[in-house]
1. Kindly point out which one of P, Q the value -23000 was derived from, the read-out being helix-only ellipticity at 222 nm (-39500 (n - 2.57) for each DSSP H run of 4 or more, over all residues; to 500).
2. If distance in nm of label points 7 Å out along Cα→Cβ at positions 113 and 185 computes to 3.0, which of P, Q did it come from?
3. Here distance in nm of label points 7 Å out along Cα→Cβ at positions 129 and 265 was calculated and came to 1.0; which of the structures P, Q was it taken from?
4. As an exercise: distance in nm of label points 7 Å out along Cα→Cβ at positions 65 and 137, calculated from one structure in P, Q, equals 1.4. Which structure is it?
5. On relative contact order in percent (Cα under 8 Å, 6 or more apart), which of the structures labelled P, Q is highest?
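Every read-out reported here was derived from the displayed coordinates using simple, explicitly stated rules and does not represent laboratory data. Everything numeric in this text was worked out from a predicted model, so none of it was measured. Cβ atoms are built from the backbone, for glycine too; each structure is taken alone.
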Structure P
Amino acid sequence: MPADYYPVITVTRPGPADYDDRERLGSKEKFWFRHDDGNLWLFKYPRRESGEHWAEKIAAEIAARVGVRCAEVRLARCGSDLGMQSLSFTEPEWLRVHGNEIMAEAIASYDESLRFGQRDHSIKNIVDAVAKWADRNRLDQRLVISELASYAILDGLIGNTDRHHENWMFFYDPEQCSFRLAPSYDHGSSLGRELQDASRRTSRSRSHILHSGNVLNYLLNRNSRGSVYIGRHSRWGPPPLLLALLICRWRPDIARPWLERLRSVPDSELHGVIDRVPPAFMSDTAKEFAYAIVTASKRELLRRAI
């Protein structure tokens, strides 16, 4: 067992006069607050009996190790409730443009209010819309698309199914006097966070469900479908791992640097990232399953995409 669990930050919910209700996107209960150092953080409660708080923390730590820009995440506690806090990468007065707004600008029929089941939120449409956005705002088109590809590869690695069109965005950076792609954020729908330990086991043995073939079945089945589509005639978005593999084969020139970074991270380091979550947040069985997801996904990405 690790001696250095991730620290758990104690958070006090602000009163009504101090409550910063600037962000209403998403469905989870949450609130904005400022630490004593002046930094703005978002505290999120996980859904009941889910591991969304530890999934967010593990995802951020893995992202850092494979070089994917990601929002900073800490484990936290508000009263008796366990949760997580995410550091804001913008200020309230900064202009933010979410993916649905960018897509609606590029596609006349795009319904930006339809978060799920939005078939026009497809790989090709995203790339085309972002390319136009980048050109119009004098951004490096290839660099922006490469970063978006890194988010898709991270999603495939951790099984994040929640990359809908409000979970990527650009913001205006007044210091740089230009727009920037926001770091990857909102990874709570990953790493088997929705399962209970009984579902992670079988009556025969824990190793049976953790067998790589069974983990891949979990990652690639219809219940793991994502929020980015292959085309508007698709019935559902492919699972994140499959989407990442498709992107890697479609644009190997863009994907290869991220895959090489992933290759350089030893499995033991990934295991250490997961094992540092305190027991109050995550059971040993959940850790085993999360580790099995990451290593199975890593193996498939490196075996089939390079």
Structure Q
Amino acid sequence: MPAVLSVLLPIFGLILAGYACGRRGWLGPGATDSLNRFVVRLALPAELFDSMAQVTRAQVDHPLFVAAFAGGMLATFAVGFGLDYRRPTERAHRLSGATIEGLSAGYANTAFIGIPLCLGVFGPAGLPPVVLATLLTVCALFALAIGLVELDAQGGRGVGRTVLKVAAALLRNPLVAAPIAGAVVNLSGIGLSAPVSRFTGLLGAAASPCALVTIGLFLAETGGRPASLPAVVRVVAAKLLLQPALTALLAFPVFRIEPLWAHAAVLIAALPVGTGPFMLARLYDREAEVASRATLVSTLLSLLTVSLLLDWIG
């Protein structure tokens, strides 16, 4: 537990700092939206671009790990999406609301918690699995969620026209365009010059801390408006229990992955909700209260669940 606590305490500290700033009004009105836009328009795209431009083939050439981790992640997303979408209620933006809940259920905090935790548990050998899991989470799953939210935003104005508008919106979205540009740079063999790499690295490093502060600001703003408790419970249970269980099923008896990669897949799948779902929810004004509280509650409960998992891994 001390190892997990040392990783989680800074996260609580950043959320608490944002909450204190919100309660005291230190950053002024509109700080939440401004900081959120900074993350989704600049910092997070820079991080995605940098990751895709510098990833090596050795880090991603593990198809069984991809199948196990992505399978558990997408299945959890589908469960979270379905549980919200099938609720017998009339509400606007039903598709995008269900998408945010599904994204929250399957989106692990790979970068801010996963990297230091895997390095601490597995040593240098733990870095490739968490890098690959990060790419799958913040690129593949995030792009899928953005596509569904954009599809909902178009309002079903004809299949052909909707597809074109969604495609155009995705290409204009820096959260999609940045990793595509990074992959193009990577495949071209040009590489990043030192100044460019330093620029994207500095900007990208601000993404997670600023996102956590933004969550704290938002919690301060909405302290009197509690989120839907059933939705938060569904998301947290899916994230901390369902996703690692499904990933373990795929990693061990189905694909029989080598032990280190199998254990890394399950550990990463068991991480709490990352900041990405809240960033997207706040940007599109969809289920931000559920996403923010699920992030906070799952991070708190993961102190117990991840510690138990580490004891099992040994």
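1. On the way: P: -12500; Q: -23000.
Derived from Q, not from the others.
2. Values: P: 2.4; Q: 3.0.
Only one of P, Q returns 3.0 for distance in nm of label points 7 Å out along Cα→Cβ at positions 113 and 185, namely Q.
3. Values: P: 2.7; Q: 1.0.
Corresponding structure: Q.
4. Details: P: 3.2; Q: 1.4.
Structure of origin is Q.
5. Working: P: 21; Q: 35.
Going through P, Q one by one, relative contact order in percent (Cα under 8 Å, 6 or more apart) is largest in Q.
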